[in-house]
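Multiple structures follow.
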Structure P
Amino acid sequence: MKRKPKEIKEKSPIISEPGITPDVLSSRGGLNLFTRYIRSIGLGHRLETLFGSLKKSGKGQPVIEMFKQLLCHFVDGTSRHLAHFDVLREDAGYAGTIESSQAWLLSSHAVKRFYKAFSWPRLWLFRHLLQELFIWRLKVTKPAIIELFLDTMVMDNDDAEKRHGVQPTYKKRKGFQPLQLIWGRYIIDMVFRGGKKHSNHGDTAEKMVRHIVGKIRKKYRKDVPIILKLDSGFFDQDLFAVFEELGIGYICGGKLYADIREHAATGDGTAWNRYGNSRQEWEYIEFMDRRGSWSKCRRAIYCRPLYDGDQLVMDFARDDTVMYTNIGMGEAIDGLLADAGLASLRNAEAIIEYSHSRGRDELVHRSFKDFGHEKLPFKRFAPNAAYYSMMVLAFFLFEAFKEDVCAGIVPAAAYPTTVRRTVIDVAAKIVATSGMIILKVTAAVWKSVQFDVLWERSGSPPRLVCA
């Protein structure tokens with residue numbers, strides 16, 4: 001006899017139908033922490049001073065309000081399309097989260113007009129502000145040595161409609177190729193450029209380094225050692241002479257010319273030394289090298305890998321490198337390192353380690369692209385430059401927010417997507433009662449991300465003081 005199946009009684013609650021709530025809710029409750037942070041550091045005053053002239057009349061939103069909404073748009077990261085601002089205008093919960101009147105929320109047309117209002121002199125003000133923020137972070141962290149990394153970053157716009165400045169790049173994709181100066185996890189200076197502009201195009205790199213070194217010496221410390229790391233795209237005697245004149249150290253990737261390979265191949269085996277870490281082992285040799293057009297010899301270190309983990313690297317598979325430096329040559333940087341108790345950095349092994357750390361520095365490009373996006377929205381170059389500059393500014397403030405507010409809750413090296421999912425994308429309810437506005441989150445969120453700690457830190461960060 002066939003057994004009849006038993007009816008399964010559903011014990012979990014079943015939703016019968018949807019409805020609309022009059023409550024003011026937000027799915028980005030953590031965005032208020034960032035809004036509170038940029039207000040508490042005192043950024044608004046600097047924005048008004050630098051960019052206040054953008055506003056031609058008393059109508060519309062103040063410049064500070066526009067910057068706040070644009071910065072929050074990048075930190076939110078929900079959409080890269082400007083049309084998303086029209087969606088946000090209808091969201092009272094979003095307006096409450098970023099502490100704005102819903103009537104003041106920007107439309108996509110207002111955002112487009114804002115970016116198109118930037119002239120070239122105004123675009124330079126973004127660089128000025130970034131450098132001020134950099135000095136602020138130096139004064140907060142007080143590093144004994146400043147390590148900078150200069151590099152270009154390709155922004156792939158190959159599949160976009162025609163864009164002014166979108167040109168073939170060395171990655172065989174059409175796009176933009178801005179020059180960026182990096183300190184730790186921060187982009188501290190940048191120049192937006194077309195795709196065909198190579199690393200050392202014109203005198204941009206020289207002027208960028210001169211300017212930032214002058215700022216450090218004047219507004220932070222005159223005697224702090226500065227080490228600049230570069231790849232072979234900046235292999236230029238004229239640049240090296242500038243760095244030596246400024247009294248900073250440089251470690252630059254060189255080019256493996258035939259005579260250099262021959263010198264390494266015919267070198268005495270006893271002249272080679274070994275250096276390794278927990279993952280790899282290398283063999284290196286030092287020598288003084290003077291290229292044909294150079295006015296003097298410079299220290300060179302030829303390095304070749306021996307082991308990658310437990311695997312022996314065969315000759316045909318070796319990725320040999322050569323690097324050039326002025327460290328350990330009796331120049332001003334050596335004295336600054338000795339005075340700072342860092343004389344060991346003049347050793348070849350320390351220089352190799354610095355050179356290899358360029359790979360870690362390049363992760364900032366990956367983090368920046370995870371934070372923002374490569375495809376830019378405008379057809380003209382200047383609005384795209386303004387959009388990119390705003391994205392860099394937002395990224396700097398996001399990294400500072402992560403360091404000042406999220407320390408111990410989110411790892412400092414966490415990518416933006418991780419921070420958004422952990423801290424920013426939390427459900428919240430905004431309640432107005434007894435003359436107060438209260439942001440309410442669930443008990444689970446309050447406990448898991450220590451929301452009370454985040455709230456306290458976001459309201460008392462180090463203040464931005466511009467000398």
Structure Q
Amino acid sequence: MQEKRKIVLLFYPRTTNTSWYTVPLSLLAIGSQLDKKKYKIIIIDANIEPKYNKKILKLLQERKQNILAVGISSMTGCQIEGTLEISKLVKKNAPRIPVILGGWHGSILPEQTLKNKYIDFVVRAQGETTFKELLIALGQKKDFTKIDGLSYKKGSRIYHNKRRSFTDVNTFLPMDYSLVDVEKYIMKTDFGERAINYTSSYGCPYNCGFCAEPIVNKGKWSGLSAKRILDEIENLVKSYKLDSIFFDDNNFFVDNKRVIDFCTGLIKRKLNINWGPVNGRVDCLLRLTDEEWALLKKSSLKTIIIGAESGSDKVLELINKRISVDDTIQVLKKAKKYEISIESLLMVGLPKEPEEDLNKTLEFIQKAYTISPNNKVSVFFYTPYPGTHLFSMALMYGLKAPKKLEDWSRYNLRQGVTPWLSKSYRKKLRVILGYYLFLTFLSKNSRFIIKKGGMKGAILKLLNKLALYRWKRKNFSFPLEYYLFTLLRRFLT
């Protein structure tokens with residue numbers, strides 16, 4: 001018997017080549033708002049489904065008459081490749097089925113995105129209501145020209161409906177994790193055997209020069225109430241036997257009262273879970289009192305991720321971060337006092353970032369690990385995102401902005417797309433970030449290998465001493481030990 005409900009196929013393109021895959025919350029956000037009596041929601045995540053294209057092709061061949069639409073969530077970068085792969089597949093095998101793109105990239109560049117012949121609609125910014133209203137219009141063959149937050153094309157012309165008003169996330173239904181196979185996303189972390197990701201807020205009220213948030217959400221932020229977070233997490237813990245939760249919020253610490261109420265609730269409910277990592281701004285964390293830091297520890301917060309960005313105050317001013325390096329150091333020291341580790345995110349390769357600023361960033365990294373060996377530092381090549389303040393500067397420094405949707409797939413935080421950096425400078429950065437950072441500031445696992453002894457421990461100890469010597473002197477010329485390490489890496493790690 002034919003399924004009465006219309007199928008809504010939601011696709012999440014592959015993100016990275018790592019084994020760290022999280023629940024595609026952007027798809028859960030829109031799928032959870034749909035009436036399950038009217039729609040059969042199928043989510044296919046390329047990160048965990050190795051034959052995702054064959055699975056989608058089979059659906060298109062066998063059930064295309066019942067598929068109402070295909071929705072794809074994509075960020076700028078490698079996900080664009082997967083977006084176009086599946087969009088082409090849909091249009092080749094079932095051209096009547098509309099392809100709807102949501103996520104960061106389409107929200108930033110809806111006009112250019114819709115110039116691609118495989119994309120029919122773009123849902124901009126918050127997509128929960130816009131996507132639902134579009135499905136209703138498509139199903140009833142009604143007019144969609146008045147749906148706020150929607151961009152679309154008719155023939156060769158592209159139209160952009162007015163911006164949708166920012167919506168309080170408390171008005172949305174809870175994310176329905178049963179839409180995916182949760183067991184495939186549960187992972188082992190440093191803080192638990194069964195961890196999963198969750199988000200409690202949307203947007204960000206700050207205006208960093210490198211970030212697309214101010215473009216997409218215009219400085220708006222909305223967070224779930226502490227009670228709702230606690231109710232939802234308690235349900236997840238009981239349903240999936242979780243022992244830890246990590247948060248995908250852009251900034252969990254915007255509202256201090258919400259944070260304190262949440263921590264207090266975790267303790268009162270005796271959920272006995274660890275939580276973190278969770279994102280927080282340095283200036284927000286500086287507002288916390290000693291009593292509030294103590295409460296964070298008591299509630300079993302383990303790690304906070306901060307956007308330290310640079311060890312140079314000049315660079316921090318350039319990117320409008322509104323913090324100083326000393327502010328970040330204060331947070332690191334405070335977190336150490338309460339046994340909470342900090343992961344500092346840093347960027348290198350910005351315009352106007354001379355060798356002096358890079359050295360200051362390397363000095364900051366050393367300070368971070370000196371304060372606590374349990375801290376972590378992740379360093380990325382600066383990537384100019386369209387629409388941001390720094391993107392305009394990057395164009396002045398020689399960046400050639402992609403003219404077509406497919407060209408954005410080459411944007412990569414690890415490799416960089418910055419023409420102002422020389423080949424020798426790029427090579428130096430890759431050696432520093434890919435080798436010396438890893439060998440100078442050893443992970444807990446590497447420290448254990450050295451302590452255990454044996455040939456592996458002895459080699460790792462020698463390489464660690466050589467890396468420390470170079471790091472202290474900022475001398476990374478002729479890195480012979482780097483080539484030795486590349487040969488032995490699999491053996492050592």
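Nothing in this text is a laboratory measurement; each read-out follows from the coordinates by a stated rule. This structure is a prediction, so every number in the text was calculated from the model and none was measured. Cβ atoms are built from the backbone, for glycine too; each structure is taken alone.
Miscellaneous remarks
- Origin of the derived value 0.40 (FRET efficiency 1/(1 + (r/R0)^6) of positions 201 and 297 (r between Cβ atoms, R0 = 25 Å, to 0.05); candidates P, Q): P
- Among P, Q, which structure scores highest (criterion: volume of the Cα convex hull per residue in Å³, for residues 65-176 alone): P
- Each of the structures P, Q was assessed by relative contact order in percent (Cα under 8 Å, 6 or more apart); the largest value belongs to P.
- Test item: FRET efficiency 1/(1 + (r/R0)^6) of positions 137 and 385 (r between Cβ atoms, R0 = 25 Å, to 0.05) calculated as 0.55, pick one of P, Q: P
- Ranking P, Q by FRET efficiency 1/(1 + (r/R0)^6) of positions 121 and 417 (r between Cβ atoms, R0 = 30 Å, to 0.05), the structure that comes out highest: Q
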